[in-house]
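What follows draws every value from the coordinates through simple rules; no lab data is involved. This is a predicted model, so every value here is computed, not measured. Cβ atoms are built from the backbone, for glycine too; each structure is taken alone.
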Structure I
Amino acid sequence: MPLASKLRRFKELDDILRGLKILVDGLYDSEVFPSSKEEAGRVSREFDAVIALALTGGIEEMLLGVGETGKPLIIIAHDQLNSLAASLEAASKLREIGSPSWIIGAWTPGARKEIESILEGIEAASRFAGLKIGLIGDISPWLVYSKPDPNSLKELFDIEVIKIDMDELYSKINSSKVYQDLKYRVLKNAKRVEISESDLEDALKVYQALKEIVKEYDLDALTVKCFDLIGDLKTTACLALSLLQDDGIVAGCEGDIPSLLSMILGKLVSNSPTFMANISEVGKDYLCLTHCTIALSMVNEYHLLTHFESGIGVGISGRILNGGRVTLLRFRPDLKKIRIIRGVLLEGSPSKALACRTQFRIKVKGDPRRVIEDPLGNHHVMVLGDLVDAIKSFCMLKGIEVEVL
């Protein structure tokens, strides 16, 4: 949506417009050129979000016309014709009335990436509402802090929690049959296998049973009280949760709902699986994550071992060999705050014998000791890539406090 004052007497305006349109090329569905506040507001109601190209000064009222509709507004300002001046004045008012808006300076390096990140956050916010998540069994008893009120999920995000008894899962496991092609899917790329064929089959029965539950209840995500499987069926859910993630179904451990929501958000902004893990070590500029399950598609290589704590079933030791940027996130259990940690995955993996099978060491840009000094719970979620801006945009739209390390 290009916006300019009625004067429009500058011959350079067409050149500026062409340059800004190149910046946002492919990011918008249609183009309109309103001439009044009322027209800007009326047109904006037809879209999920608006990118406004602030061509000149004197457009504050038109920007308010867009913002007052409640639609997310990205204002692209340039460094001439009082573009930024008008953008600052309008955005200040929009923030005052609680209307989500962002100003992007077209002259700044990375402006295109910043716009894309904001749009990813806007898309995630729209898809986050109305989800159905399955709580299979219950919240694990050691999660003494990570227990959100299910009513708050409905009130804040319109997310429905469906409780499913472990006996229903067990019944489906006992009636499952594992075919050779499913075993081949898991074994074909495994670098090392230290489990028996019967252990693999038992773990795959859990996967098939959970897939059946997802289909039956039309779930978008699930979390399972997985340690019950160890005592009751002498198997684990680690492999099942890994394969579900690769199938595009967000699947978490231990009945941890704040972590499951973090996984859902991570997947929405990255369009990729995420890694839910324990914090096992915090140093001056790094922290370590460990768990016995990870989506196979996230790693360069994986070993099929037993589950760490129990020594039975199937646990996954996954490795990402080439490092890279990552983002960690964690909802506070009241769901009103998210901590985001920007980091770099260090090459190679820790090899602690007395820790969960998949282990990563992450160099953190901020102070990782905040995790100890002001903890928000144990489990954190790792997403590949730097997705901080997208998550911050999501939080602005949802009214969630953000802390970035």
Structure II
Amino acid sequence: MARPDRILIVGAGIGGLCTAVALAQIGAEVDVIDIKPDNAVAGVGWGLRTNGLRALREIGLLEPTLSIGFPTPPLSYFDRNGHHVVDIPYGRQLDGMPNNVQLPRLGFLEMASARALEAGCSIRMSTTATDIQEDADGVTVELSDGSSHRYDLVIGFDGINSSIRRYLFGETYVPIRSGGVAWRAPVRAPDSLKGAIFCHGFGGKVGFVPLAGGMMYVIVTHYESGRPRHDPAAFPQIMHQSAREMMGDSAFMAAEIDSLRAATNVAYTPLDTVLVPYPWHRGRVMIMGDAAHAMTPYLGSGAAMAIEDGVVFAKLLRSDDTLYDVQTKFMARRYPRVKAIWDQSLKMMHEEFDSATPEALDRRLAYLVHEEPKVLDYIHRILESEY
């Protein structure tokens, strides 16, 4: 198969848009579609570490990214009573870049969309692929707006519940329930909050992450048995109750936790995962990002891994290799790196949840001081290595 010139990306999220920019820069004609009507997303902020920033620099998106975000100091851990436990850095600073930047999710998507359009890509929202027919010369894709288009390659960046993954593999690889859930909500930040802090309570944590404009987002993570159907109208109360149960009668950040009862835009996310083994492709259709490797958020690397996917693939396409050779080389470079981060992120989640008693919580806090910095140094060295 020859190198693709016309490419369809299914999914206008962080990975899909960055990949569209990267592919357009090597001369590909790129269409992007997304089932969502607009860029409105659940979740208010996200962090990007050195490896993700390095990938953005390669496609000219570093400066506009830094302009809408801000560097953050090391992550501070406290116990449930407000006693400082340990500060853990986000890794080393490389090539003058910050080691972590906190970003508004919507702001980044709007910036990346604008850059993709400037690069010549087309973006259609409220649109999905209803039929895919592949032959020896290309792929015919029927869209939900009734139009039909011909492509050399289709890439699914359509998330953990990917329809493109289902097209490739049926129900062989489906999301797996990890047992964890995350609640996120934006609230006013105290003036004293300069960097992210996480408070370890019984069986999980409550985090406070600063945003621009005097705001922060609160994140609560814990184990949840089964798959309950929570009423969205009750999200603020449930999130507040979960945080209070974890922190007990502690007065630490109590006012901020109580403010959750009046929070709007509360996001509830079961921390499901999926990791598709080799290959992520079949013929002229392939998957990347969360469609191939959705991970828990414990290393803050899901979006960075998706960005890396697109940048690496575009770099490999610059060669004279056939599409199959490019896909094979891509998998050889990406799968071991992604799996290492996926495995460690899941392990960290289970270690956090194994703290439901006072004795277990004491062990967890001791681990944070004496062992977790060593583990994270190993992970940071992986992230800082060539991708």
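Looking across I, II, the calculation of Cα Rg over 2.2 N^0.38 Å that yields 1.00 traces back to II. A value of 4.5 was derived for distance in nm of label points 7 Å out along Cα→Cβ at positions 97 and 345; which structure in I, II was it taken from? Traced to structure I.
Across the set I, II, mean projected area of the Cα convex hull in nm², for residues 113-288 alone reaches its highest value in structure II. Which of I, II yields 14.1, 38 for Rg and Dmax of the Cα atoms in Å, for residues 161-200 alone, as computed? It traces back to I. If volume of the Cα convex hull per residue in Å³, for residues 209-328 alone comes out at 161 when worked out from the coordinates, which of I, II was used? Structure II accounts for this read-out. Which structure, out of I, II, was FRET efficiency 1/(1 + (r/R0)^6) of positions 305 and 337 (r between Cβ atoms, R0 = 35 Å, to 0.05) derived from, given a value of 1.00? Source structure for this number: II.
When relative contact order in percent (Cα under 8 Å, 6 or more apart) is computed across structures I, II, the figure 22 traces back to II. Can you tell which of I, II yields 0.90 when FRET efficiency 1/(1 + (r/R0)^6) of positions 81 and 377 (r between Cβ atoms, R0 = 41 Å, to 0.05) is derived from it? Structure of origin is II.
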